[in-house]
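Each structure below appears as C-alpha cells.
Read the figures in this text as sums done on the coordinates, not as results from a lab. Keep in mind it's a predicted model, so treat the numbers as computed, not measured. Cβ atoms are built from the backbone, for glycine too; each structure is taken alone.
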Structure P
Amino acid sequence: MGIIMTFIVYGVLVIYLAAGVLYLAGNRTGREAVHKYALIAAAAGCVLHFAVLSMRTALTGMLPLTNGLDFLLTFSWITVVTFLLLSHRFRIKAAGGIVMLMSASMVLVLIILMKGRLDAVSPLMPALKSPWLTTHVITAAISYATFTLAAGLAIMQFFPAGRAIKDDYVNLLVRGAFALLSLSIVIGAIWAEQAWGRYWSWDPKETWALITWLIYAIYLHLYNRRGWSGSYARWIVIGGFLLVLFTFFGVNYLLPGLHSYV
C-alpha cells in the first residue's frame, strides 16, 4: 500500500502544479477556457489527495490527524477544498495559481521530509489518547488552511490580475480562521490540563500559536482603521501566514517540545 500511496502523492503534486500553471496562464491570457481546465485539474488532484487520506485512515484505523505527516496531508487538502468551494461563491479564481502552487509546495515538502513513511503505523502516544484529539487538531488544520488561502488572496492582490479580489474577502477568511484558531487553542489548553496537569506550559508550539494569534488579532483590530486597509493589511496577513508555517515546521523540526509529533 505504501508504494501505491507514494505514487498517488506524486500524482497529486504533478496535478496541483499543472493546475497552478493553468490558473496563471488563464490570468495572463484572460481565456475562461483555461481557467476551466485549471479547475478540472485542481478538482482531480483534490480527489486523488482525498484517496491518500482515506488510505491512511484505513491503514491506521484513525483519522489522519495524529502526526506531522497526517496533519500536513490534511491541512494541504483542506486548503484546496476551501479554495474550490469558495471560488464558486466569490470572485477569487485569479488567486488559483498562487493557492495551487502553495498547496503543491506543501505536498513537495511532505515528499522530501517524510519519504517512506506513508505506510508507517505507530501506536498513539499516551497524551494523544484523548477525545479532544480530533476536535483540537481538525480546528487547527482548518484554521491553517484558511489562513493559507487568505495569504494567497492577499499576495494576488498585489498583481493586476487580482484586482477583482476584495479586501473584504481576505478579511472574511481571516475572521473565520482566527475564530477556529482561538477555539483550537482553548481546546488544547483544556486537553493539556487533563494530560499534563496544567493549562499552559509555554511549550514552543503553544508560544508560537499565541504569537500567531496575536498577529491576526492586531490585523482584525486595525482592519477598519483609516490607513490600515490595502497593502498594510495584506502584509500583516502574509506575515501571519509565515508564522503559521513556522508554528508547524519550525516547532516540529527546530524547536522540539511536547507538541513535536513528526
Structure Q
Amino acid sequence: MEDSKYNATVVGRIEMTPDLIILKVDVDEPRGDFEAGQYTVLGLYGYEERSPNSTEETVPSEDKKLIQRPYSIASSKHQKRQFEFYITQVKSGQLTPRLFNLNVGDRLYVSKRIVGTFKLADTPEGNDIVMIATGTGIAPYISFLRSYITNRPEQKMAVVQGAAEQWDLGYSSELTFLDEGFSNFFYIPTLTDANETWTGYEMWIEDMLEDGVIQKETGIHIDPEQTHFFLCGNPVMVENVTEILRESGYHRHTRKNPGSMHIEEFWS
C-alpha cells in the first residue's frame, strides 16, 4: 500500500515452539543509542494474514489500521540496525498472530523511538544483579548480558528463569553457554511441570527465594545495599516476589525514588 508505514524487514525467524518465536528484523534507517532493557513498538496492518494456528480475534481489527504493541529488545545495546525480539503468540490477539505469520523478507513497522526505564545502566557497578523471568520476560536480560557481561567481570550476575516445561525456557542454550564461560554469571532454570529427563530445579521462583536457593547457588546476598533485583514476567510471580523482597528492605526503583528492585510491566 502506498501509505504503508512499514520501515523494516524480517531477516530471521526461529520457531522455538508453535507459540514462541525469535524474530530478527533489519530497520531501513539505523537507530540512535539505547540502553539494554529498553523496548520499542512493532506494528502490522489489520489486512495482514494471521498465523494458521491462531483463533478468531477477540476484538476484530480494521484493515487500514496499524496495530502496534511494545516489545522488549533482546539485542545488544551496540546494535543500531538489526534488532531481535522474543514473542509469544496470543492466539486471539490482534498483532501477535500476524507477527507469527511473517517470514524472511516480509515487511513490518518498527518505531524509531526506543524507550523504557528497565535498565541495567541504572545499577552501581559494585552491586550484584539477580534477573528473574518467566516467559518472554527473559528478553531484556538477554540484552543486559549481551551488552554488559564482558564489561563487569567483578559483578556477579544471575538469571533465574521459571517455566512450565523445558521447551518453554527461551534462550536456555545461550544462558547455559554464558554460565559455563563466565565465572561471575549463574543460570538457574526451574520447571513446574518437568518430565523425567529434567535434572534441574522443580520449584516455584518464590520458594527458591524463601528457601535460600539463589544465595546457595550464587553466593549473592539478598540485601538492597549489595544486590539489585530485576523482575519481568508473569504478573502473579512479580507480585509475589515483590512482597518477599520488601520483607528484606527492598523498594521499587523509580526515577524520583531510586531503589534496588526494578520491575518491568509485562506484556505479551
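Quick notes
- Entry that produces -5000 once helix-only ellipticity at 222 nm (-39500 (n - 2.57) for each DSSP H run of 4 or more, over all residues; to 500) is calculated, selected from P, Q: Q
- Structures P, Q were compared on mean count of other Cβ atoms within 10 Å over residues 60-67, and the highest value belongs to P.
- When FRET efficiency 1/(1 + (r/R0)^6) of positions 84 and 212 (r between Cβ atoms, R0 = 25 Å, to 0.05) is computed for each of P, Q, the largest belongs to: P
- Top of P, Q by mean count of other Cβ atoms within 10 Å over residues 100-107, largest first: P
- Largest in mean count of other Cβ atoms within 10 Å over residues 12-19 among the labelled structures P, Q is structure P.
- Per distance in nm of label points 7 Å out along Cα→Cβ at positions 4 and 228, the highest-valued of structures P, Q: P
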